[in-house]
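Take a look at the structures listed below.
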Structure P
Amino acid sequence: MNLGINFRYFFARKTMFVKYAQGFIVLPGGYGTLDELFEAVTLVQTGKVTSFSIVLLGVDFWTPMLEWIRGTLIEQGTVSEKDLDLLHLTDDPAEAIEFIQKTRAGRPAP
């Protein structure tokens, strides 16, 4: 990416991220990162975007959240087990890129 864009409103930024992205590689972060991650997962889960892969980079950072999702959300029936399949977890940046490229293969361009 070689073009910087500033947004006045956070929702507009999130919309543009998803609209023009082929996938997300999510690094450890705070509330803003979680907000954007769950927004993307929800859009994929509900079928609002179909050609979109999500990779969580940082096994040690993301594993406790995934365990909480399994032990609380799935257990209480607020999300399904297949919803975790929307996320790919790795420590390897090359694997993250390969996953995005592989899952994009054969799908129509956005």
Structure Q
Amino acid sequence: MKLGMAGGEEAVHALIMTVRNEHEDLIARGRAALMLGNLRDIRAVDSLIKALDAPGFQTPVYAAEALGKIGDPRAIEPLLLAAANSGNDTFRKAALEALKRLGHDPERIPME
């Protein structure tokens, strides 16, 4: 959390590495995704897209929210797939909100 508040080159790199690390604690990965969203650094987009499929609850939700905050259009297709295929309402809402922030019409999202 402190890294996210501090910002800067080293903080962004450390947070990206935490989100990517499949052996990291799930809560730490989720918080890293949250902080990357607050920093809005485009370098985090690829790692956050991969984190949409992370185990647990927090990391995918915070990754979706972060992608919406960053605003990179590369996130649209992965968020569409995640929203369409998720059985978790909280995650689905986060993905839909991120898509809205990216300028995508939520009515065009296919439902299961």
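Rule-based calculations on the coordinates, nothing more; no lab input. Source: prediction; values computed, not measured. Cβ atoms are built from the backbone, for glycine too; each structure is taken alone.
Across the set P, Q, percent of Cα pairs over 25 Å apart reaches its highest value in structure P.
Determine which structure produced the value 0.96 for Cα Rg over 2.2 N^0.38 Å, for residues 33-80 alone, calculated from the coordinates; the candidates are P, Q.
On the way: P: 1.21; Q: 0.96.
Structure of origin is Q.
When helix-only ellipticity at 222 nm (-39500 (n - 2.57) for each DSSP H run of 4 or more, over all residues; to 500) is computed for each of P, Q, which one produces -13500? Structure P accounts for this read-out. Among candidates P, Q, the computation of mean count of other Cβ atoms within 10 Å over residues 9-16 that gave 12.0 used structure P.
Quick one: relative contact order in percent (Cα under 8 Å, 6 or more apart) came out at 31 when computed from one of P, Q, so which one is it?
Numbers: P: 31; Q: 21.
Answer for the origin of the read-out: P.
Once distance in nm of label points 7 Å out along Cα→Cβ at positions 41 and 57 is calculated for all of P, Q, which comes out largest? Largest one: structure Q.
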